[in-house]
Structure I
Amino acid sequence: MIYLIITLVGLIVFISSVILIKREQMEQQKYFETANQMAKETYLMSSLQNHGLVNSWFGPMQMIYLKLYNAKGKDKYVFYLEKGVTIGRDSENNSIWIPNPRVSLNHCRIILYNGQTYLQDLNSTNGTRLKRRLKTYELVNGESIALKSNDKIIIEDTRMKIVLFTYQPM
């Protein structure tokens, strides 16, 4: 009887692991497909602006995938890091808009500097938090911190899980 229970528990753990891995692979496929579409659009825009004279090869692109959670639900974003990502309450001047009165107009930004990705607080009123595993960092007064995949950015009631990746157009 105990052998049967142990076998069933092992089988349940195995099936759960397979489902989790499959879900992560499907999510990864989605943000790579988005990056591919962005690369095609960039190539097309460059071709149109230069009257068809464009380098047919684009090098690897540093990208960020943000999965945003708040009281209104969840959203997913993919951005080129070369252009940077701004986050704040001002819907006109930010890449990601958070309509919360406790969020500053221009709250924080994610930038690529010397090949490293950073989160920088933009002197926000209530600061920006970064959660990395069990440790939480509080950024204020323009402070910045290097980002790693699976870090979580916390701005008031909004949480963003990040994945950094390099996309090589085909």
Structure II
Amino acid sequence: MRGVTRPARIMNETSDDNGLEVGMGTPARQGDTVKVHYTGTLVDGTEFDSSRERAPLEFTIGAGQLIAGFERTVVGMTPGESRTTTIEAADAYGMYREDLVLEVERDRFPPDLTPEVGLQLEVRRPDGHTQMFMITDTSEAKVTLDANHPLAGHDLVFQIQLVEIV
């Protein structure tokens, strides 16, 4: 996570869409393994991810598996409870950084690779580490690579329902 950590804004809802009794049971705390359903949207309402059509997301609070604002929102929730939180870009996937965008000569790609917009590439850096890039533009002579996370620079809104403390 980049930037200064700020508390996520949380709005409580008393939803029990799955027939669970809201507010009953022990609240989730650091170290608990939990299962949640969530829907993630941009501030304008564009949905970028949801667990509603698949199994709930399972994670351990405080293990660093998710962005911190998401985990902080789950702390204190009881099974069946729903919350909506807005996580600022700096506390989510960071701000969009122009220095992570590169233009590369097209002839530097292997002959069997056809660069196409949207293609993700794993690139070995001079220090031996690898970094993921997405091709965002191509021309006859150059290919533009972007190492920013696709959600970098965006404030994110999550609707989270705690399904179970495992």
At a computed 16.2 (mean count of other Cβ atoms within 10 Å over residues 93-100), which of I, II
I
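Out of I, II, choose the structure whose coordinates give mean projected area of the Cα convex hull in nm² equal to 13.7 when calculated. Intermediate results must be reported in sequence, preceding the final value.
Numbers: I: 13.7; II: 12.2.
The value was obtained from structure I.
Quick check: -1000 is what I get for helix-only ellipticity at 222 nm (-39500 (n - 2.57) for each DSSP H run of 4 or more, over all residues; to 500), calculated from one of I, II. Which structure matches?
Working: I: -10500; II: -1000.
This value belongs to structure II.
Of the structures I, II, report the one carrying the highest value of relative contact order in percent (Cα under 8 Å, 6 or more apart). Intermediate values should be presented prior to the final figure.
On the way: I: 19; II: 33.
Biggest value here belongs to II.
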For structures I, II, calculate mean count of other Cβ atoms within 10 Å over residues 69-76 and state which one comes out highest.
II
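Computed from the coordinates by the stated procedures, all read-outs in this text should not be read as laboratory data. This structure is a prediction, so every number in the text was calculated from the model and none was measured. Cβ atoms are built from the backbone, for glycine too; each structure is taken alone.
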